[in-house]
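Following this line, the structures themselves.
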Structure P
Amino acid sequence: MAYEMAVKALTDYYNAVWSGTDMNLDTFIDSENLKLYTQKKIQSQYDMYVKNNVTSNVKNIEIGAWEVEYTSDVDGGYLYLDMPVEINKNVGSYGESTEFLIRNINGKLVIVDWYTGGKDSYDFMVRGDNQAIDDPNIWNDSEWINELNTKQINFSSTAR
């Protein structure tokens, strides 16, 4: 079920950044901080694709699973997924990997963190490279979130 949810989240995410469709983040994410970050990420990526006139070049995506690991903790545990995505375009393709942390909160599976680490990815540019995606509570860390918000603002102003 967690894998299927992550596939749906990735599919909705790619549709949002390439076509400007809305992504209902409430379906996947419980954290308001992660929702806000993801909304800014989607808007930034969509703006970049529109600016470069490459929104209609994508034919489909193929999503797999490289690694799945369950970690038990005091909050009931979480699942780590590392999922490769191949983006097939009209001419050529490229791949990137997205990592997810998924937790069961009050009987509902939710994404508590996700990170796409390709060298040109939004997360790589804003959150940094070689991030360890292993803290399901990272989006509750006010200091980290404030730093990240500043990085998002700086990234948005330099990307234009």
Structure Q
Amino acid sequence: MNAALRPAAAGDLPAIVAIDQGDDGVGLLPSLYADLLTQAAAGAGLLLVADAPEGVVGFSACSCVLDEATLLALVVDPRRRGRGIGGALLSASLAALAAGGASRCLLEVRASNAPALALYAAAGFREDGRRRGYYPGTGTLDREDAVLMSRKLE
């Protein structure tokens, strides 16, 4: 993997936003990541980064409400994909959420994102339903479904 996982710091925010704003990112508002840093300090959120010699190459962002967590984003720089970074970020995030008292994790993902769907299924997530036409389309699609998934945390 050649990247160390650690909690994000304020100095990581520009790299997180840059990765997220790329073509394959989630596109969350940059202010959300600053809010997650504050929430993480209070135990109500989680923002992890994968730090490689060249800098931050991926991150995961989660919010928590009571005992339920939501994986808001899991993004790896496209040049570093296929090296286990996404799986390591997901595993570390789920372990940290469970240690923090979360009993369930939810997420949503584009129906066309086969690599992410496979990663989440391998980690024990199961499809709970779909939001029809939730995402703006890409290519020839007008709109795209969001796949809703969840798993229990131990």
Structure R
Amino acid sequence: MKTLVLGLGNPILGDDGVGWRVAEIVARQIRDASVEVDYHAGGGLSLMERLVGYDRAILIDAVTAGGPVGTVSRLRLDDLPDFSSVHTTSAHDASLQTALKLGQSMGAHLPETVMVVGVEAERLYDFDEQLTPTVAAAVPAAVEAVLDLLKNTEV
């Protein structure tokens, strides 16, 4: 099973870089040739294109779901709201769920399972290469969440 672990966000926008930080650590710990670890700063269609060719994907990203800063969560992409379903979108702002449906309708080989490891963030728009202390403290738990998902071949 070919797996992609993808750190999302922007590493120069404070806590938005947590996905990259976690992916960097995971990359140093993975010794499985069927797992690729990478980083991506886009969303929607460009993110869907990056997932082509993989059987499963684990996305790591900063989230703002209203929980305590530093909370690490594991969710299926299917369990997250598809915000594009509540308003008209264009190709420039399609949600990942919409982009995946489009890719599947075009016959692209896309992951059947997309898991998201989210870290509740505090600062997402400040130019800063540092994570806030609470988010930085959550990085080891997020790394463990990714490694646990990699061990579970049913996810």
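Starting from the value 4.3: which structure in P, Q, R was distance in nm of label points 7 Å out along Cα→Cβ at positions 9 and 129 calculated from? The value was obtained from structure Q.
Give the label, chosen from P, Q, R, of the structure having the highest value of distance in nm of label points 7 Å out along Cα→Cβ at positions 33 and 57. Can you show the working numbers first?
On the way: P: 3.5; Q: 1.7; R: 2.5.
Greatest value across P, Q, R: structure P.
Just so you know, all these numbers are worked out from the coordinates, no wet-lab data involved. Nothing here was measured: the structure is a model prediction, and the numbers come from that model. Cβ atoms are built from the backbone, for glycine too; each structure is taken alone.
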